[in-house]
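I've put the structures underneath this note.
Please treat every number below as a calculation from the coordinates, not as lab data. Since the model is a prediction, treat every value here as computed from it, not as a measurement. Cβ atoms are built from the backbone, for glycine too; each structure is taken alone.
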Structure P
Amino acid sequence: MYLDRVNEPADLRDLSYDQLDALAGEIRDLIVEAVSENAGHLGSNLGAVELSLALHRVFESPLDAILWDTGHQAYVHKIVTGRKAMFSQLRQANGMSGYPSREESRHDFIENSHASTVLSYAYGMAVARDAGTTDHRHIIAVIGDGAMTGGMAYEALNNLGHHKRRVIVVLNDNGRSYAPTQSNLSANWQGRDERASHPSLPDRVAGKLANALTDIRMNPVYVRRQRRLESYLQNLPGVGSQAERAMEAFKAGVREFLQPPSFFEALGVRYIGPVDGHNIAELEAALHNAEALSAEGPIIVHVLTQKGRGYPPAEDDDEKHLHDAPVFDPKMGPPKAVPTGYTQAFAEAVIKAAELDPRIVAITAAMPGPTGLLPFQQHFPDRFFDVGIAEQHAVTAAAGMAMSGLRPVVAIYSTFLNRAWDQVVYDVALHRLPVIFALDRAGITGPDGPSHHGVYDMALLSKVPGMRVLAPSSAQELQQMLLDAVHLADDGPVAIRYPRGAARMVDEHEVGSGLSARRVLVGDGSACVLAVGKMVETAIKAAERLAGEGHTIEVWDVRSCAPLDPDMLTAAAACRTVITIEDGVRAGGIGSSIADSLGALKPELPVEVLGLPTRFIPHGEAHHILARLGLDVDGLAAMLRERLA
């Protein structure tokens with residue numbers, strides 16, 4: 001096996017192209033096997049195999065800094081930088097991260113699992129290199145999986161071009177994020193254009209001309225001659241400036257006809273491509289030429305790849321090309337992804353709400369499947385909006401819709417809402433607009449690690465004036481909260497935050513309403529537990545355990561984290577001790593707000609606030625992480641015994 005011969009990037013340079021093709025197949029087999037056993041990102045990495053090999057053959061990492069945007073496409077990079085043995089523990093506690101990790105390897109520069117940031121990192125590193133504080137020879141930024149739809153990418157491109165920073169940008173264009181990429185800059189229309197497999201004669205001619213033009217413009221000899229021609233035209237007596245402008249206009253016209261992505265060159269970033277992202281020889285030629293041309297400033301190499309390449313179940317997955325996958329049988333492939341748990345409850349509730357209220361529209365940021373909005377899109381295609389990986393735009397667009405009579409529901413992961421904090425506060429809340437935020441994957445999410453734990457939403461949103469923050473403890477509670485939110489939004493924004501995974505199921509009489517808390521268990525006044533969201537189940541089980549020891553614990557489902565229910569606070573103040581428990585950060589969280597409110601009612605009342613520490617929490621199974629932090633049944637029961645004693 002050629003894979004056994006590759007322990008560092010330099011080992012790739014001894015292989016022939018036929019051997020590299022065989023190695024690419026072995027790498028795909030390893031990735032499929034590792035993801036089938038541990039779950040993880042599949043399609044995005046299968047599509048980046050040849051590109052990763054070419055990058056590490058042309059450039060010398062870590063002397064040349066290879067930076068990965070949407071770091072879930074970096075599995076191949078990890079394999080060729082000495083970590084293939086670690087794939088048996090992919091995304092497991094104390095095992096290998098599913099993203100680049102500075103702790104794992106000197107070849108990993110940024111721990112990047114949020115999209116559209118790599119060009120800003122590259123700009124900053126180029127500034128430092130040019131100032132002489134680092135010795136990086138080349139800085140290569142790989143951006144893909146729809147990340148060019150994010151606003152930060154364009155902000156960074158503008159600065160790269162304006163300041164002529166020597167950065168090589170590789171656009172891995174597979175036409176998709178989770179869903180098809182929402183961008184006219186994507187040249188990869190696989191599976192979306194019925195004409196793609198049967199292009200017309202003019203399209204074929206234009207394609208040939210475009211490839212020929214690319215070959216010419218990638219040639220350094222052409223670039224040098226172009227510079228001499230420009231100098232000659234500039235120096236023509238009397239008509240130099242006009243002649244130069246005429247030549248530029250002619251070249252721009254040709255680019256516009258043959259290569260629409262000339263957009264990049266308007267920003268001062270040289271563009272070459274598109275290049276076949278599964279042809280290593282062609283990739284290497286493009287990258288070598290980019291290396292030579294980068295001396296004059298930033299250059300982008302547009303690479304076309306196929307997400308899920310080489311694994312039929314991924315190639316045939318219309319929704320997301322197996323972007324990510326659970327544990328599965330590699331011979332059969334994963335079952336079709338469908339919403340489950342809280343996500344499924346939301347998917348059903350938002351359709352029901354939309355049937356009742358024609359003002360309701362749904363917005364997502366490139367994740368219609370994972371947020372449960374695909375059924376909504378099928379039911380109401382004209383009321384569904386996927387804005388790409390652009391959370392800031394999603395929130396302010398929702399504000400505009402709300403200003404104009406609609407009732408938008410923004411479905412987004414809790415961790416990704418952090419990217420739109422300014423828009424939530426000043427574009428939505430300041431205007432008291434009726435926007436509903438449905439925050440999936442709130443709390444500890446597990447194997448994807450610190451960047452994906454949704455632990456800040458309650459602490460942040462509960463401090464926004466006028467924001468109502470709701471946390472369901474069951475599937476039925478989530479559905480009721482969404483229906484209530486449609487009416488609560490008359491007075492301003494509402495956020496509903498709910499966790500990943502299975503949802504607790506309850507009877508109709510175990511569901512609250514509006515902004516009221518719900519007493520789940522009546523106690524004897526000795527101790528009261530105020531639990532938020534999924535921690536209600538933990539509190540019930542801990543109380544049942546204490547009941548076997550002769551204690552009757554009162555348990556409340558907080559439900560409304562902001563504002564807090566005054567009846568719940570009054571009842572809790574009548575108890576001798578109070579414990580709050582939540583799966584968000586403890587400092588400034590809901591428990592802290594409860595403690596402040598109870599302190600005003602009864603200053604001598606002891607209140608213990610349980611929540612997550614203010615530190616980055618590594619990846620692992622969610623229940624193991626919560627247990628380690630004392631936020632499971634054992635931990636809460638132990639705290640109750642301590643307080644009762």
Structure Q
Amino acid sequence: MNQNPWWRYLLIGAVLLPGFFYAFPNLFGDDPGVQIRAARTTAVTPFILDRVEQVLSREQIAPLGIISDEKGVRVRFDNSEMQIRARDALQDALGNQYTIALTLVPSSPAWMNTLGAAPMYLGLDLRGGVHFLMEVDLDSAVARAEERYVDTLRRTLREAKVRYAYVRRDEKASGVEVKFRDTQQRDLATDVIDDELPELVINEFERDGEPYLSVTLSETETEELKGFALEQNMVALRNRIDELGVAEPVVQRQGDARIVIQLPGVQDTARAKRILGRTATLEIRLVDEEHDVSSAIEGSVPPGSRLYTMRDGSPILLKKSLIYSGDNIVDAAASLDTLTGGPIVSITLDSRGASINQRVTGENIGRRMGVVYVESRSETKRDGAGNLVIDDQGNPVRVKSLLEEVITAPVIRDQLGRRFQIEGLDSVTEARDLALLLRAGALAAPVDIIEERTVGPSLGQENILQGLQSVLIGFVLVLIFMVVYYRMFGLVANLALALNLVLIVAVLSALQATLTLPGVAGIVLTVGIAVDSNVLIFERIREELRNRNSPQASIQAGYEKAFSTIVDANITTLIAAIVLFNFGTGPIKGFAVTLSIGIVTSMFTAILGTRTVINLMYGGRRRIAELAI
């Protein structure tokens with residue numbers, strides 16, 4: 001009676017061995033570190049690794065270790081001071097071709113990381129994470145809107161049959177400038193614009209005796225545009241964070257033009273920095289094959305065309321007229337071409353983009369179409385000696401630049417529709433990042449990361465210690481109670497409780513979930529719930545003993561008769577935890593996750609685990625006079 005079948009040992013071993021393996025890395029902790037990645041791809045050459053070692057050696061910075069893998073180069077240091085010194089030195093040495101970011105590098109052995117065992121993430125309220133303060137360039141949003149109004153004004157005046165010399169955006173002052181041949185046409189244009197585009201403010205003026213109109217956005221329209229750009233940026237950033245897989249992020253508006261982002265438990269901060277800060281989109285334009293590229297290089301660019309550069313540095317002439325842009329993209333997915341094996345991005349357009357794509361490609365079969373990658377960048381300005389240029393307020397001066405390069409310019413072989421592919425990408429990682437940016441949505445305005453830091457516990461070290469003490473005190477009190485009240489059976493229950501905590505940590509680590517302070521509260525609650533099952537079993541055994549049953553029969557009856565009650569109680573609690581997870585947000589989700597995991601693991605350890613140990617102690621053919629319960 002009360003013997004353990006072979007499958008029970010096999011099942012317990014299959015659960016506990018991986019549990020200890022995945023929980024073990026959490027004992028090592030993290031070290032402050034620096035992560036280096038290429039600005040566009042993750043290909044890190046041995047030259048960069050040697051360069052990093054040379055820079056650190058020259059600055060007399062001794063790292064604890066240097067790791068080179070698919071994530072780039074990660075360098076571990078003994079303290080935060082050396083981490084900051086190394087970051088500054090590497091930024092000066094490597095320049096803007098590489099992204100240098102502060103991070104926390106797990107100090108667990110490399111062979112464990114190779115096998116997929118890594119410590120669980122801790123939230124900002126426990127360990128900290130990465131903090132970004134971003135400033136949105138709202139003036140660029142206004143300038144972009146004015147660029148759109150250039151085409152709108154041309155179309156509106158053309159439809160109204162108003163003759164004009166040119167319509168162009170005034171680069172020196174805000175607004176759009178329209179030149180006319182006579183005042184009569186200007187007056188007609190004023191009436192048309194006033195009727196068709198009432199959100200614009202019109203000013204008439206003369207220059208060199210010729211009539212002009214200055215068209216600007218009204219103050220109300222400008223404020224609405226800036227507010228929309230800020231909100232759209234927040235939505236796009238949230239989408240990008242979701243794509244990065246960050247748990248419980250914080251995205252908040254600060255003031256009129258700033259956004260605060262906190263990413264708890266982020267390991268790959270370099271990629272997060274690169275993805276969040278990039279204002280990237282695509283523009284589709286026809287290739288100008290009627291004019292000579294060499295003449296355009298010499299300065300004779302045709303009026304309706306513009307000179308671009310391919311990725312290999314060769315020049316290409318494209319039409320100024322935009323067919324469609326990233327605003328018309330609703331989905332993007334990275335994959336490999338089945339024919340060439342090269343990385344591609346599959347694009348899905350909205351109904352308007354699909355209609356335009358179908359019409360334009362159908363009319364231009366045999367001609368080439370260019371896919372232009374457009375990215376706004378903001379870099380710190382440096383003098384000839386490589387030192388940062390500081391403004392009057394002591395802040396680094398930032399210089400904005402626009403990267404425009406033609407990824408590919410294929411020949412249109414057939415009429416395209418809603419879906420098409422982009423080739424010519426450097427790597428699979430670049431294809432994934434580009435697909436992520438297009439899928440998450442383009443930023444309405446460029447953003448500058450004006451502050452970046454790894455942050456410590458936001459609730460204060462004292463509160464953290466109190467939270468950990470609550471777990472420890474609750475755990476110890478439960479252990480003492482179980483031993484005093486249930487004696488040897490209480491020791492077995494305590495063993496199961498300890499294994500339950502190990503399994504909770506192992507599951508969180510295996511899933512790479514983020515543990516927050518509410519999650520710790522869920523673990524504290526689990527500590528109490530976990531022994532409930534054993535209390536039900538042990539009390540049932542006591543009741544059987546009072547009914548003068550034998551110890552062996554009492555143990556068997558106790559486990560069998562308490563089983564249904566334990567399952568019912570845990571299932572109802574699990575249902576409540578699932579509801580909390582589905583309908584809750586932020587901290588509530590963290591509480592629900594640890595509570596759900598704790599319920600499942602406690603049922604395993606309290607029922608199967610303790611039964612196995614009790615059977616080893618009292619089962620088989622042993623003659624037992626009494627039980628230590």
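Comparing mean count of other Cβ atoms within 10 Å over residues 48-55 across structures P, Q, the highest figure comes from P.
Which of P, Q yields 2.6 for distance in nm of label points 7 Å out along Cα→Cβ at positions 304 and 320, as computed? This figure was derived from P. So relative contact order in percent (Cα under 8 Å, 6 or more apart), computed for just one structure, reads 17; which one of P, Q is that? Checking each candidate, the match is Q. Starting from the value -16000: which structure in P, Q was helix-only ellipticity at 222 nm (-39500 (n - 2.57) for each DSSP H run of 4 or more, over all residues; to 500) calculated from? It traces back to Q.
Matching task: 25.8 is the computed value of mean count of other Cβ atoms within 10 Å over residues 144-151. Pick the structure from P, Q. Derived from the structure labelled P.
Give the label, chosen from P, Q, of the structure having the highest value of distance in nm of label points 7 Å out along Cα→Cβ at positions 392 and 576.
If we compare distance in nm of label points 7 Å out along Cα→Cβ at positions 392 and 576 over P, Q, the biggest value is for Q.
With respect to mean projected area of the Cα convex hull in nm², the largest value across structures P, Q is given by Q.
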